[in-house]
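Below are structures written as structure tokens.
Just so you know, all these numbers are worked out from the coordinates, no wet-lab data involved. Not measured: the values here are computed from a predicted model. Cβ atoms are built from the backbone, for glycine too; each structure is taken alone.
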Structure I
Amino acid sequence: MIKIAFSDIDGTLLDKDRRISPATHRAVDRLTKHDIPFVLISSRMPRAMTHLQDDLGISGQPLIAYNGGLVVVDGKTIFSRAIPIGAVATVRELNEQLSFSTSLYHADEWYVPSLDHYAKRETHNTRTEPTVRALGDTIRSWTTRGIGAHKIMCMGEATHLDRVTRELKSRHPGSLHLYRSKDDYLEIAAASISKLTGISTLLTHHYPNINLKECIAFGDNYNDIAMLAGVGTGVAVGNARPEVKAVADHIVAGNKDDGVAEGLDRLISFR
């Protein structure tokens, strides 16, 4: 029996207008009435997720941000795993050589050196605003505070990002997860985390009476593979990557055709 639901956001939950569709509202309302939590899990920062919780009427539910790097319950962090500041400094060094767009994230902080078209696109897509500050200033501030980055996004020419990937693998072996969501997008996180580790952490600390086999999860991209393979019911939306569909237990309609709503209505029964 499914006792909790998890959903990725971009490419999975949101419709063609990057909003919550009426069908998804109805499906989540149905879960809420039967006391089944619906938890958002994403590479996004928390404040790019909470407005979606508000839209769904699940404000205050736990959330898993940064692909499992940050787990928040009742507005408080119960788990945090950041990229060491030395790796952040390496990205800054490579940025000066290759000139690609860089975003640095920690908890609800988002810093960009300029409002280029990539930063503006992320602002539009996530309905959040970054703070413009030089990369070096952010690194110095974070060094003083003893923190690192929950996520780094590098965006630009594919050949430049290829080199960034090679350099980071060489200089920081085994410590980073390097994920190309698109040819011109490189997302960087700590190597030890994933959406599946985020779910496991949340269950252990907040839902001890629920195990992985009693979870359903929805996703579309490479960073969802471990999650869909590890939970009891893994569901790929119709627009998911072939590798994601290959590990899923079920495939539903695409995100633009209410795939998550279809899965929630069809796969969760109430006793």
Structure II
Amino acid sequence: MSQTEDSANGFFDIQGKGFVPLEAARGPWGQDTIGGQGLTALVARELERGCPFEAAGCRLTIDFVKMTTFDSISARAKLVRSSTRVALVHLELVQSNQVAVRASGLFIRPRDDDRAAGRAWTPAAEFSRPDAVDSDGDTTPPMLSSADHPHDWSADFADHRNNARKRMWTRTMVPAVRGEKATPFIRVATLAEATSFITNWDGDSVPFINVDVTMNLFRMPGSDGLGLESNGQHAADGIAIGSANLYDEYGTLGVSSVTAVANTQQQVHF
């Protein structure tokens, strides 16, 4: 087991056919709710378990249908499509007989006999991770960077109370279920849910709450270290969208995006 994983911790415990939230799952928008990262980790776990092959790429889409409570939650998954290249899995997280989260995972199998070269225009995508962190290092808690990138990496949120472009780097990820090691897919999905934070944090508060998260990967992570870099926020009439690039220690993995609605009566401050 990787030393960068605290498997004694977790977002949930398994209880019968359901999952009981642990303290790590408690959400920032209400003490009696399950947070988005915990829900995303659980969704990724259940979708990946429903895929009949080891995927190389994926599109993950999660809709947060209703606010959760801090009670047990169950998952029901269905394999909708399975072919030589693609598997589509639909999932619902159910709490108190009501659907709280709907999600789908479109998994793509690698194909060694068809490796078309990508020659279309590609934007420059360089991500400078913290200098103090190497492939054998550990960073707890996540490191942030903003105005003086790449020289201002720190774990102190107070150092990044500005409206400059935000970045995050972490090697530690809470597993979906206590006692399990998070797979690379679960790890990167959990990080992708932080797109709302990284794009909507104005240096003081997060005045928007995301109602979804989408992640598109063209490859799976090859390292424990994972990074997230904001591509910016666009907002009008109480609606915001934001996107980010996802990285590991070898380069770009894919992109993530969120849709969020104004929540000025219950802002989260950092």
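Listing for the model above:
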quantity	calculated
Highest-scoring label, criterion being FRET efficiency 1/(1 + (r/R0)^6) of positions 99 and 195 (r between Cβ atoms, R0 = 35 Å, to 0.05), among I, II	II
Structure responsible for -11000, with helix-only ellipticity at 222 nm (-39500 (n - 2.57) for each DSSP H run of 4 or more, over all residues; to 500) calculated and labels I, II on offer	I
Test item: mean count of other Cβ atoms within 10 Å over residues 179-186 calculated as 19.0, pick one of I, II	II
